[in-house]
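Here, each number is a calculation from the coordinates, and none is a lab measurement. A quick note: this is a predicted structure, and the numbers were derived from the prediction, not measured. Cβ atoms are built from the backbone, for glycine too; each structure is taken alone.
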Structure I
Amino acid sequence: MKLPQHGANPDYVYKAMAIKQPEDLLDFSMNVNPAGPPASILECWTDWLPAVNDYPDPEGRELIEDISLQEGLSTSQIMLGNGAAELIQLLASSLQGKRVLLIQPTFSEYERMCRAFDCEITHFVLEGVNEWQLELSDLEPLLATHDAIFFCHPNNPTGVISSEQSLVALLSACSQHNCLLIVDEAFYDFMDRPFTMASQLPGQDHLVVLRSLTKMYAIAGLRLGYLLASPRMIQHLKKRQSHWSVNAIALLSGLQCLRATDFAAQTRMECTIERNRMLEKLTSYGYRISKSHVNYYLLQDTQLDDQYPLYVHLLKQGIVPRHTYNYKGLAGRWLRFAIRDTADNDVLLEALQRWKQEN
């Protein structure tokens, strides 16, 4: 049985599991804003259709200027990509044959892309008993022997965050050991109190910050992300990027996303309320839950070492969690769920409560 490596596209899950797919599905495996994209995107969609007749701006200048204003960085420190996945691939290509450290459990694309470019990979696995918290004293001895480190923050799949102070200390240690720190902030804007490592970029050559616009703004199908780094790193990566990497509709949508000023704040507030409700309820049912600060969380029935029976049970009811078999350090002992709207979350609560009552 070969399960999909990512969430979304549940038909692949049902096929791999040889389970008949119910007509009605609730997909909790995809961590995007359940409210959908900003209204302005839908309102402008028809007006944007003529843009497909011409090539998009290969530099994405207008969008980069908006990001520059938002982040307080030079336009020379910003690079757009066809989703964060393309930017991860470009980073991996720039590290070809080098030594890369992955903080696990984490997004599987880091390893997949680094292996494609023959990187030598070391896994540093954080433990659930310590709530997946990173201790710099444990990690620092490895920094001197590695060229780069990928660190997903907030972490995917746990939803756990580190303190800003600890991340700055990690960057300082990386700089001292000439190790590139790549911080993937794809979900940072879902945090209750968002903070970013982008503020550390001025004058810093050992930091790359990855961002995604597809999660908060629910435009996963358009593929749009960006990277923040030193001007030298940006130029190095751009030499590896194909022309017209980002399509015209994605560029126009990105502008609307950044200009929807209240959208992210409203989403954070609603997500926080719903997440706190879910975690309180699920804990009262007897489940173990990760201390998430974003729009997804890990769940474990402590009576099961492998969550496979619960996974199958939910799939048969049309509820699609994200398996964790391809996350090092998790290996199927947890399931990941996105925060959806209240009605959908209530369906999940009912199913999980019934499971506990019957098992």
Structure II
Amino acid sequence: MAHYCVSRMMTASLKALTALAAILVFAQAARAELPYLDNRSDAASLIESLYNAINRKEFARAYSYFSNPPADSFDAYVKGYDGTRSVDLAIGTVLAEGAAGSTYYTVPVAIRSQGPDGKEQLFAGCYTVRAINATIQDPPFRALQIEKGSLKPSESLAIDAAVPDCGAGQGPVESATAEEATALYLAEFGRSCGLSAGVRGGSTPPDVYEISYKYDEKSEGKPDSKASLFRFPCNMGAYNETHVYYLKAPIDPLQPVAFVKPVLDITYDDPDSTKLRTMAVKGFDSAFEVVNSDFNPADNTITTFSKWRGIGDASSVGFYRFSESRFILWNYDVDPTYDGEMNERAVLKDGKVQ
């Protein structure tokens, strides 16, 4: 994170007023160099936006991120940063818990505050961020907001070491239920999924899986995180069936899984598409429906197999790994030729385009 520096190297002949004007101009230029960040898409990004506003001295924006006033008045809030030149931020593993139409996030934070004289202080604590389910809101829309936050001086020697636990050692947070996932599926895919009638009638309930995993390398030695995965039938064709998945991970609300897949540029040497000339990845797209999919609980992976025609000689196979609370496209194989044989080619391997 950028720091604001005000040069004090002025010649003795400059008057005090001129010196003050130069300092203010330099400070404004330094603030302008720090990119503007206003991101309310997740709890961690909201806290990053808060301290971006503080570093840019945009206190009205910082103040607006709170659902409840963080000080007795706005003037008191601004005055609290009188002796702060810059703030560095470190964020730990975010935890989430659902409750009655809302998701509450606990965000562990450590900051290193620098005063005008260059003296640094460490503070640490936990923010609570609330997201109200957007599908049940009426205007005006209420975005992700900070409910409360409490930071105290830290005796740690480094900012990363100062990040608190904030309950991460208390074990997994509550998982979503099949009833909650079914309600969202019917609300969001009830019209587009032809097989939703069976889900609504109870004859085809979702497949339910529990995913046990380590969020990242910092989670070693701590209890496993838990995620709930739900697979719903969507549409049925002559030789393909599609599914929609819902995922509830500790750092995210219950939501549908978007699966990334390559967009291919394929050319053939013959009109029957039996001889491949070229095949290249020209971009990526995503979709909620995946074809002939299966979840493997042994390694937390999802595979998809899409037949381009009934005999399956032309097809594509996707392999998705669960990592850091989301499914990542890891391998993607394609057999683009309608030649009666299975001869797949890797277009993506170990997360890299071939």
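Here are the numbers for the structure shown:
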| read-out | value |
| --- | --- |
| Parent structure of the calculated result 24, given that relative contact order in percent (Cα under 8 Å, 6 or more apart) is the read-out and I, II the choices | I |
| Which entry (I, II) yields the derived value 0.15 for FRET efficiency 1/(1 + (r/R0)^6) of positions 187 and 275 (r between Cβ atoms, R0 = 35 Å, to 0.05) | II |
| Test item: distance in nm of label points 7 Å out along Cα→Cβ at positions 59 and 131 calculated as 3.1, pick one of I, II | II |
| Cα Rg over 2.2 N^0.38 Å from the coordinates reads 1.28; which among I, II | II |
| Among I, II, structure where helix-only ellipticity at 222 nm (-39500 (n - 2.57) for each DSSP H run of 4 or more, over all residues; to 500) as derived comes to -12000 | I |
